[in-house]
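The data blocks that follow each hold one structure.
Please treat every number below as a calculation from the coordinates, not as lab data. Not measured: the values here are computed from a predicted model.
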Structure P
């Protein structure tokens, strides 16, 4: 893989993470990170929608009239979201119930539309695919990190498997119910942003003291 392609794929993981740096997709990140399984399914759903829509938009970019560009992009994305939602309901019904309306709201995720407008509409299909996969992976990295902490310390489990034995089962750990609340998810996302910016100081925003 050539270096530009590798950078397109890997930069969104840490150097240009859609949540930590671009601050996109925060609402769904708060809502679906109570359990690792739910966050994982949401990540796969976003990966599918972003990848397919970016390739389709890139392939059609020279044939889409500029005055209806947004409508065409939304139509492609909406179709893919509906397919994803129906597949989840057919094969992963319990997970689809936990995700509730958030799969349907992928279409309103600023990250999906943002990458289509910022990259796919201007670049060939292969780079557009790599950009979509990289951003979805960066999005999923934050989701899975937050979900891991929330499920582990909120329920004592990871992917539904018991890791910390709670006092109700004769163990020592008392589940922290605060982990179930959205503000905790917001705080954990903030910790992820802080950790990345400590690691990569060039991402820190300059503050004007004047």
Structure Q
């Protein structure tokens, strides 16, 4: 018998594939556009959201029976804002340059519709354990897409991964041919993130036709 039941395991695995917050639910697109030009920033944002959503879901679940219905949104915002402040201070203490790169986008985790949506739809109706699993599952699904987008945008846009040169600089053209790689600056523009997301959505629906919406 496994540590997790089938239903509990689905809370983690479903958002990674057929119920992904970004590609299926179309949530959290703003950060996918804003911070995925660099793989490192994508990874840090993914880990930050994982912490905030996992811990936030647990806190809201523990408080679910004492939160007045009329102020539940305010309480949720206070919880997520507190966790985001913790993340922001840790980044400033241990990765100051990266914290400047992410700057306002860390603060915008507070208004991430995925987090607020899971608080409202799941944590308020379930116990701490299942809420934690739901939180890390949805955060992992969100983070996975961010990392994939960041990987391709940095690799093709700058020729680097995590700041390390991967694709060689182009060599002077000889005749009709050129040896090397010419960085594609378009990949560093925000609209290219949408194109990469679109390609991921296409791959998902090609593998699982059940995800294709009927007209």
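Annotations for the structure displayed:
- Label whose coordinates, when mean projected area of the Cα convex hull in nm² is calculated, return 16.2 (choices P, Q): Q
- At a computed 17.9, 59 (Rg and Dmax of the Cα atoms in Å, for residues 98-201 alone), which of P, Q: P
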